[in-house]
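I've put the structures underneath this note.
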Structure 1
Amino acid sequence: MSFTLKAHGSIADIGREAWDACANPARANPDCGIPFDAFTSYAFLSALEESESACARTGWAPYHLELTSEEEGTLAVMPMYLKNHSQGEYVFDYSWADAFERAGGNYYPKLQVSVPFTPATGRRLLTRQHEDVEELESYLLSGCMQVAEQMKVSSVHITFPEEAEWERMGKLGFLQRTHKQFHWQNDGYATFDDFLAALSSKKRKNIRRERRDSVANGVEIELLTGSDLREEHWDAFYQFYVDTGHRKWGSPYLKRAFFSIIGETMLDDLLLILCKRAGRYIAGAINFIGSECLFGRNWGCIEDHPFLHFEVCYYQAIEFAISRGLQRVEAGAQGPHKLARGYLPSHTYSAHWIVNESFREAVDHFLEQERGYVDEEIDYINEHTPFRREDS
């Protein structure tokens, strides 16, 4: 069978049906064994483009790869972007860019295989269910390396792939990097109290106190999903999102139109948690619902209340996951404070192809040491979890 690999400047050029057949076969066949991933769905990625949140002007020019055959049509796709900066990735390579440019090279533009602004693990080599899946994945990986050389970019970066994909990337010559996030794991809990019972007495009391104090000033909490979501809710949440964005990184990544679009196309995949006091919304967090995981993404507020962030982003997320029978909650990047709330360290991964051989060797040496540090840190943290000794 002969294959054709083509790059597209818009996900619309590939089309919803062809994209989702590769990215989310679970929607058509729930028993396929591949979990549904809202972030790699056509609806999510096209909303980023349609709202101009991810476009050439913002430094995220779509350059999606599509692998086809005459016999079977679209067999695999890869969400890829041509970038002229390193913002919105959550895997930091600023020091690499500085070193490469001080040596006389041009680090930008580079190619980024990822879901923009989303530090959530998921498949990046999006293949249809096929007897030659590993062959299709190899074509995608070798294809993006060839594209990098043809376009004369410095590098290709694949962020937050699944571990099995990451292993295959390493075998094909990609440099392997590890990172750490804090995830909550559902150990078969039927209720939130079951989860609390697994914690040490001190941690259990602290969480109960935080939950009580978070709403002590008359705060009411609403969980909205499906047809309950309306434009007035997105208007309120966008205020919170913009306020946080300006304080944290200067300019919010997502445009207001993005939320309206997903509010039409992804209703059943969204959980919006809003807080109201004295008749107006004051804080909120958006979550995306997978078939196995609840992904917490953005939080913001216009009033400060003790522990409200923990209640909305962590405890409400845990309760929702338990009620839906989800296996885990991923609450975003960083955050050692999550440990005391029952979120444990987990490895996350990225893979990097550096075109310049000398620079590739230098980065490879750095990553070998960094992987050791990450392993040691996770091992150390796991010795100091909030769970009772017999449950740790």
Structure 2
Amino acid sequence: MTTFDLLVKNAFLVTPLGSKAKAGDKQGEVFMMPEAMIGINKQQIAYVGSANQDYHGDTEIDCKGSVVTPGLVDSHTHLVFGGWRSDEFDRKLKGESYLDILRSGGGILSTVRATRKASFLELEKKTRYFLKLMFDLGVTTLEAKSGYGLDYENEKKQLLITRKLNGHPVDIVNTFLGAHAVPQEYLEDRKAYIDLLCETIIPKIKAEGLAEFCDVFCEHGVFSNEESERILKAAKAAGLSLKAHVDELEGGQGAQLAAKMACVSAEHLIAADDAGIEALAKSGTIAVLLPCTSLYLDKGYARAREMIDAGVAVAIASDFNPGSTPSPNLQLAMNLGCLKYRMTPNEVLCAVTLNAAASIDRADCIGTIEPGKQADLVIWDTLQFPMIFYRYGFNQTGAVIKKGKLFRWRRRK
């Protein structure tokens, strides 16, 4: 007789397989097994297979046929911020653009002022609340970008909060986004701010172990391709892995830059052109797409279907932030992935598990349900896999298992 710490029984298992991002036709390949059994020991998956009467658990969960997938990975969030931007909502409804509001001192700069003003404890409390919401929605790992400090001390404040909250219970991967905008005090001398980023702040962020990745908002009116390349080169020289916000609002060959710089991921890509998609496919850079941003800004949607067909590995994330996506609901992004990107449920599942994990360099330990992987699972409140993507507007998780520990068990009737 074999005994596990935790045994999940009678699961309708649905999972991608492997430890690398899936592209093209392979993105839609998932493994399905009804009446599956998952044995967990010491926070890791030890067994995945058919039912075995000789297998028992110190704790056992009978899923009664419910769908079980890997824990969701939200690979693009702006988790720590002061204030909100509801005062700008009416301006958006009247037709002011995202960049117009930024140029007037609002947008990101408004959140920078609020974040600088907020204390560490205030921001920590707010961030804990967001993490609870996201965890209840099935997110077991996420990426958190800074970018609302735009000076060393306030960027550090954001990154220290997410480092402190890492693993309670959501695993958090830190990204430094000091190049989110040019701060108010440097608007008349943007080169001086870029010099400060490249020569002082980025090396200090790496030396203090505050972030694993460096990102840049490469967009007309924010940071040019030339400025973004300089920032990314400085980050690479410092030893940080690279990401890039590109082609979000206007096409500007940002995808090509991300590919040229061998970024792990290129993010947004609403306005990416054919050449950009081809460059991403050749470089292996993962496309992190953010459909809730398109919805909220009333913009077009990234060409996900064409990217997949061209051989680009696609991930989907929430882009939770106070301006362009004030919602932490990755399940809504999954719905939109099917409805607006025309992706299949299989492809979307891969996009928020294995491919999302790969976009934060975690595909070797999370993103699938296989022996040796971390025991992060979602038990869904349905017997039918497509139902997760068909229904929207409410939380469909029945339970979340994080590192082998059961949370939020809501038994399906």
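Compute distance in nm of label points 7 Å out along Cα→Cβ at positions 312 and 336 for each of 1, 2 and report the one that scores greatest.
Going through 1, 2 one by one, distance in nm of label points 7 Å out along Cα→Cβ at positions 312 and 336 peaks for structure 1.
When Cα Rg over 2.2 N^0.38 Å is calculated for each of the structures 1, 2, which structure yields the highest value?
Going through 1, 2 one by one, Cα Rg over 2.2 N^0.38 Å peaks for structure 1.
Here helix-only ellipticity at 222 nm (-39500 (n - 2.57) for each DSSP H run of 4 or more, over all residues; to 500) has been calculated and equals -9000, so which of 1, 2 was it run on?
2
When distance in nm of label points 7 Å out along Cα→Cβ at positions 64 and 80 is calculated for each of the structures 1, 2, which structure yields the highest value?
The maximum falls on structure 2.
Work out distance in nm of label points 7 Å out along Cα→Cβ at positions 8 and 368 for each of structures 1, 2, then name the structure with the largest result.
Of structures 1, 2, the maximum of distance in nm of label points 7 Å out along Cα→Cβ at positions 8 and 368 occurs in 1.
1, 2: which one has distance in nm of label points 7 Å out along Cα→Cβ at positions 184 and 384, as calculated, at 2.2?
Considering all the candidates, the number was obtained from 1.
Read-outs throughout are calculated quantities, based only on the coordinates presented, and are distinct from any laboratory measurement. Every value quoted in this text rests on a predicted model; they were computed, and no experiment measured them. Cβ atoms are built from the backbone, for glycine too; each structure is taken alone.
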